[in-house]
Structure 1
Amino acid sequence: MDSASVLLHPVRLRIVQAMLADGALTTRALHDRLDDVPIATLYRHVGQLAGHGLLEVAEEQRVGGASERTYRLAAGFANPTADDLGALDGEQLLAAFTVFASGLIRDFADYVAPGGIDLAADRVSFAQAAFWASDDEVDALGTALMAALEGVLGNDAAPHRRRRVLSTVLLPRDGADGTDAP
């Protein structure tokens, strides 16, 4: 089973989402967050995620006569750099993207959970924009986006500010001959 397929199990995806939210957790702490999943089942799924290199041991300590491990997402899967992504093969890239997409889903679920949703007042949006552009034009777009973000990236927390997350995915969708791919 490849890494991306491992993430397609609902319990394993929930484990990854919990790790995205909390950083590093023991299996016991994970059970506190996913209390509807039997502890033995969590241990099995954590073992599978670790076995496929998606989780790594962040810390290990002796508790009583047993060893307790604290797990975290493997480097490069939680918030990969361009270099991290460039070192991955296709299967690993799909796994990293699955973690990214599941994080978006978790963030949106956290937003809608309390109710009282006002997308306009909260400045929440999601959309797709399809466009034709050369590599140079896409590079210029990326530079312009980063320039626009520079004004807010260094802001400190303040009572009049809310923490916001901007997530982007840019993919080519045309065929080699410049026509739309099917």
Structure 2
Amino acid sequence: MKITKKETAYQGYYRLQVFTVEDKGKEFEREVFQTGRAAAALVYDTKKQKFILAKQFRPAVEQEMVEAVAGMLDSADEKPEAAIRREIEEEIGYAVDHLQLLYEYFPSPGAFSEQMFLFYAEVSEKTGEGGGKDDENEDITTLELTPEQLVKQPITDGKTILAIEWAKANLLPKLKEQKNGKKSS
């Protein structure tokens, strides 16, 4: 298979393109939604010992969503690490102490070109208000959850489900061990 032609059908906040694809001598078209690259993070406040999630209205699904902190990379040369540090400060008002890349993936490659960089972030110091940027029409509230509450929180956002599953397998057992170790001291 090879792409022989790309045409822009719509250019707005995002771009919709029509790709002409050739396969075994036949051509067909596919619409591709060009959304860019994004970064997201499951954020853990090491002082409060709570996870911090963002809650905001998402027009595409016509409802409020509880999600990992996330945002688009502002340019082709912006590093995902820089983008997620910026988003954590803008959305929840924290400076990042530690950042670990968990996954780099394509959430829905059948029709979307979006590339996602998913991180785990540790924070301990609030440096700003959070809440998002007015000029980006963001109205974000935060949700602080203990590890026990995190695993019980209903989540329908894919990147957040993936981050929580990573935490359940890799982080929560360590946090539980630390908590139990402190109690027996």
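What follows is calculated from the coordinates using simple rules that are stated; it is not laboratory data. Keep in mind it's a predicted model, so treat the numbers as computed, not measured. Cβ atoms are built from the backbone, for glycine too; each structure is taken alone.
List of remarks:
- Which of 1, 2 leads on FRET efficiency 1/(1 + (r/R0)^6) of positions 40 and 168 (r between Cβ atoms, R0 = 25 Å, to 0.05), largest value: 2
- log10 I(q)/I(0) by the Debye sum over Cα atoms at q = 0.14, 0.17 Å⁻¹ derived as -0.82, -1.11 - corresponding label from 1, 2: 2
- Of the structures 1, 2, the one that 0.60 was derived from, the read-out being FRET efficiency 1/(1 + (r/R0)^6) of positions 16 and 152 (r between Cβ atoms, R0 = 30 Å, to 0.05): 1
- Parent structure of the calculated result -7000, given that helix-only ellipticity at 222 nm (-39500 (n - 2.57) for each DSSP H run of 4 or more, over all residues; to 500) is the read-out and 1, 2 the choices: 2
- Comparison of 1, 2 by distance in nm of label points 7 Å out along Cα→Cβ at positions 32 and 48 - largest value held by: 2
- Comparison of 1, 2 - label where Rg/Rh (Cα atoms, Kirkwood Rh), for residues 8-111 alone is highest: 2
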